[in-house]
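In what follows, structures are represented as C-alpha cells.
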Structure 1
Amino acid sequence: MSKEAVIALYGKPYKESTFTDSNQVVHENLYYKEHIWSRNWYEINNILHFENSVLKSLEQGDERLVDKEREVVVK
C-alpha cells in the first residue's frame, strides 16, 4: 500500500519522520493514535513504516490507560 493510500484512508498522521539511508532508500514513519475501549479507555500509538513510499510494516507503539474512572454506556 502506498503512503498516499494510507493517508487517504486514515487521514493525516499526528507526527512524521523521514531519513534517507546510504542506498538512497527513503524511510518514512507515520504516527497515528487510536482510542480503544476494553473495560477502560486506552490510547495506542501505531507507527507505519514506509520505504520509498511503500508500506513495509506496522508497529504498535506505546499504550496507555486514558481514563480508568469514567465508564462508557452504549445504548
Structure 2
Amino acid sequence: FPVITGPVLSTPTRGSDAYDTAYKNPGLMQKAGIKVALRTMDTENSRNLPYNAGFAATYGMGREEALKAITINAA
C-alpha cells in the first residue's frame, strides 16, 4: 500500500526521537517495500519539495527512489 509522508525537513516531535528520524523514515519505508510519496505541509512550501527529496535520498532512500517519490509515486 502506498504512503504519503513528510515533510522530511522537520524536527523531531518527541524528545526521544533521533535528530534524523524524519530524514530516514522515507528510506526505511521504501526498503520495507512500501511505495512512498513525499509531501510538504503547506502549498507555499511546495518549492521545498526537491530539498525534501534530497534529504530522503541522502539518508537512505537513494536518488532514483527519491525522484520517484516526488514524481510518479505521487501521481
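Read-outs throughout are calculated quantities, based only on the coordinates presented, and are distinct from any laboratory measurement. What you are looking at is a predicted structure, and each value in this text was computed from that prediction instead of being measured. Cβ atoms are built from the backbone, for glycine too; each structure is taken alone.
So if we calculate relative contact order in percent (Cα under 8 Å, 6 or more apart) for every structure here (1, 2), which label has the highest result? Numbers along the way, then the final one.
Details: 1: 25; 2: 35.
The maximum falls on structure 2.
Which one of 1, 2 has Rg/Rh (Cα atoms, Kirkwood Rh), as calculated from the coordinates, equal to 0.94? If you can, show how the numbers build up before the last one.
Details: 1: 1.12; 2: 0.94.
Comparing all candidates, it corresponds to 2.
For which of 1, 2 does distance in nm of label points 7 Å out along Cα→Cβ at positions 6 and 30, calculated from the coordinates, equal 0.6? If you can, show how the numbers build up before the last one.
On the way: 1: 0.6; 2: 1.3.
The structure behind it is 1.
Figure out for me which of the structures 1, 2 the number -3000 belongs to, where helix-only ellipticity at 222 nm (-39500 (n - 2.57) for each DSSP H run of 4 or more, over all residues; to 500) was derived from the coordinates. It would help to have the intermediate numbers written out before the result.
Working: 1: -3000; 2: -10000.
Clearly, the read-out refers to 1.
Name the one structure among 1, 2 that distance in nm of label points 7 Å out along Cα→Cβ at positions 22 and 46 of 2.0 was derived from. Don't jump to the answer; show the numbers that get you there.
Numbers: 1: 3.4; 2: 2.0.
Label of the originating structure: 2.
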